[in-house]
Structure P
Amino acid sequence: MSERKRLLKLASRIPPERIAGVLEVADDIPSGYFLIGDDPDHYLVCCWHVANGLMSMIIEDDALAVACKRYLLANGAPVFRSTEEAEAHAAAQGWPGRRANA
């Protein structure tokens, strides 16, 4: 079995409660979570933090990372091709926080 198939199988067994615990949204994250990248196998899970601006998540469990990305895609999370595109969206939304070009 390929590594990708193995990860997909493991990801499919992760309970929704565990995914929800990782993707918990707080008051200081106005954006919810979104994805950045142009390859679904290598999307970054990100959010916009009111003090820090654009932040990416490090999910050390590969199967959990796959499950979170699949959950976000299935639930209509925005996908941006680049950090610049995500930052432009944040500026258009008026989200407070540090921006790379601010």
Structure Q
Amino acid sequence: MFEHYSDSGTGKSYSDLLIFDISFLIKISLSILIEDSLIFKNIESKTNEAIIECLAKSSKQIFVAMDQLSLLSERTRIVLRSSRFLRVSRKMPAFGELWNLKD
């Protein structure tokens, strides 16, 4: 059973989902975890920091798409930057093109 108790807000639901995913990563032979920025955008910064700290301790492959790093502590940004393999931004768009801008 996946219980939210009395808090059924979007941020709480998404953080519970991440914790659920992490539990699978730890408990079964799942070798990879992928999480999208949509999940993290709806969670408080302090909670995101705790989740990232937990993910950083794993020896398994974890791919995280994350926006708005400026909302996180310097310590958490260092953890993310030290483990990244790809960065996409307005100055460095994926595939050389900003897909969200129209001509």
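Key figures
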| quantity | calculated |
| --- | --- |
| Top of P, Q by relative contact order in percent (Cα under 8 Å, 6 or more apart), largest first | P |
| Comparison of P, Q by percent of Cα pairs over 22 Å apart - largest value held by | Q |
| Mean count of other Cβ atoms within 10 Å over residues 42-49 - highest-scoring structure of P, Q | P |
| Answer label among P, Q for the case where distance in nm of label points 7 Å out along Cα→Cβ at positions 18 and 34, calculated from the coordinates, equals 2.9 | P |
| Source structure (of P, Q) for FRET efficiency 1/(1 + (r/R0)^6) of positions 50 and 90 (r between Cβ atoms, R0 = 30 Å, to 0.05), computed value 1.00 | P |
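Bear in mind these aren't lab numbers, they're just calculated from the coordinates by the rules spelled out. In this text, all values refer to a predicted model and were calculated from it rather than measured experimentally. Cβ atoms are built from the backbone, for glycine too; each structure is taken alone.
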